Structure P
Amino acid sequence: MDRKVILFTDSTPFGYDTTQGLKAEGLLDETYVQLSPVNYRLRRYRQDLTSIRGIKRRVVGLVDRINRSMRSMSIEAHPEVLDEVGAVPFITFRELRPQLATENAIVVVYGTRIVPSWVYKGAHQTINVHWGLSPHYRGILTTDRAVINGDLRNIGFTLHELSNDVDGGRIITQGRVPVQRGDTIGTITTRLHGMAKPLLIKAVADAQQAKLDTVPQELSVGKNYRGVDWSVWNSLMLRKLIPITQKAMETSRPELPIHESPSLRASALDISDAAVTTS
C-alpha cells in the first residue's frame, strides 16, 4: 500500500540531500523546510538582550562562532532552491496547522526544531533522524558532548519514532560512526549523514508496507543534553580536543549497547554498494 510520505527538514545541505534522496526513490509526497530568516533571528537576539540568561546564551554563541567555524552548515534558502526540491518554507510549525494532513501518513523529521505532537497525531509511522546514540546521548550537540566525554566509540545516529520525550521514542535502528584521527565535528557529521541516509530511505520504503519493528528506550540510563547547558567552557574544551588525536581514539570509553536492525542494515548496504557502482 502506498502511503503519503511527508518530510520536515531544515535548510542545510544534509536536509536538501535527504529530500533529493527520498524523491529519487519515489518516496516523497510533501516537503516542508524550516527556516530561520534574518528578521526572525534578530527578534530572538533582541529578546535575549533583555535578560541575564539570554545575554549568557549570546556570549556562548559568539565564542562558539569563533571556536567552531567549521560547524556552519546552513545554506541560503532562496525560493529557487526550495522550488527545486518542491518544498514549502515555514518558520514555526503552527503556521502549517491549517494545511497539514498527516493521518495514516509516514512522517519523517530531519533537523527541525522540536515537533509538536499534533503534527504527527494519527500518522501510520514516524521516523526521526537523531545525531546521537539514544538513550545515552539525547538532545543537541551530542557529537560534541561525546568528544568532550572521551566517548569516541559511542558517536553515532538513531532512527526513532517521535514521542513527547526528547529523542526518546522507540528505536528503529542505530549505527556507530567510525571516528578517525584528524576528524572535526564537521567531518564526523558528514559521515553520520552518509551512513544514516540509506537506512532512512529503506525504513521509509518498508514502512509503506507495514509498521517498522521497534524497541523501547530505557531513558534512565542516558542523558538529554540541552542547549542551555552548553557553556563557554564546553566550547573551549572542544577546541582543545578537535581535530581528533590518535591518543584520544585509543583511550576512548568502551562501546555502549545499541540496537541495529539487521534487515535495514543489510538493505541499506545494498543501496550504498549500488550507488558506488553506478557513480
Structure Q
Amino acid sequence: MSLPRISVVMPSFNQGRFIEESLKSILDQNYPNLELIVMDGGSTDNTIEVLQRYSDRFAYWVSEPDGGQTEALRKGFALATGDIECWLNSDDLFEAGVLFEVADYFKKHPEVEAVFGDTTWISDSGETLRVQREMPFNRFVWTYTYNYIPGMSMFWRRRIYEKVGGLDPNFRLAMDADLFIRFADVGRIGHASRRWSRMRFYAEQKNQRLRNVSDAEDLKIRARYWGCERPRLYQAKKILAQAMRIGWRLSLGAYYPGYRRDLASKLRERTIQSSEKRKSEAA
C-alpha cells in the first residue's frame, strides 16, 4: 500500500534532556515515508551532540539563532514536501504507531482537512499525570472556552496549511490556536478518539512561565471572531459552552471523582521534586 509522505517539523532550543526521547518516538515508528525536519535555535546544551547522532535520518536540520518557535516552525514548513504535516516539540512524544494511524485516517476521510487525537499529560520525568480525552471540534465551545485541541496530536493536509497562509509570525505562544481556528474557517477538522501524543507539563515550560502572554494572544484571537473585546451575553455563552464541554467529556469518561485534586497534587509534587533535583545537581 502506498503511504503518504508525512512531514514532522521539530522546533528545539536547549532541550537536551528530552530531545533524544522525542526523536526516537518519531523514528522508532519506522514509518517508511517520513520527512523529519529539525529546526534548532542554536542550543548551547548537549542538543547538537544528540542531533549529530541521528542526522543521517533527518531530511534537513540546522542549528542557528532564530526568532523563536514560530519562526522556526515557519522555516521548517517552508521546506516540507509531505502530503500531511505536523510538528512535535522537542520535549513531547508521539505514541507508537501514530503516523500509520494518521495516514489511514486521512485515506478513509478524504473530506477532512485536519484531524486531532487525544493526548496524555506527563511530567518532566515521564510519569503519567492524566489522560486527556477530548471532544470533537465544536466552534462555539472552542470560542467560548479555550483551545482544547492538543497541538502535538494535530495533523493536517499540506494544502490547507498553504491555503490559510501558514503560521502567523505575530503569535509567540498561541500560534497553534490561531492556525487551527483558521483551518476551521476553510475546512473540516476531524477527531480520532485515540491517544496520539504525550505532552509534558512542568514548571519551566514556556506556556507556564509566560502565561500572561499566552492569555493575551488567546484573547486577541477570540476577539477577532467576536468582533469586539467582549460579545453580548458573553458570560451566558461561556457558561453554556463549558456545560456542553463538560457534558460531552462526561460521556467519554474523562472525569472521575477528585481528578482535579489528584492532578493538582501530582503537579505540585513533580514541581518540587524537579526543583530539588536541579538544586542538587547545581551543588
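Annotations for the structure displayed:
- Origin of the value -0.34, -0.91, -1.59, where log10 I(q)/I(0) by the Debye sum over Cα atoms at q = 0.10, 0.16, 0.22 Å⁻¹, for residues 61-180 alone was derived from one of P, Q: Q
- Distance in nm of label points 7 Å out along Cα→Cβ at positions 5 and 101 from the coordinates reads 2.6; which among P, Q: Q
- Of the structures P, Q, the one that 3.9 was derived from, the read-out being distance in nm of label points 7 Å out along Cα→Cβ at positions 85 and 125: Q
The numbers here are math on the coordinates, done by the rules we state, and not lab data. Nothing here was measured: the structure is a model prediction, and the numbers come from that model. Cβ atoms are built from the backbone, for glycine too; each structure is taken alone.
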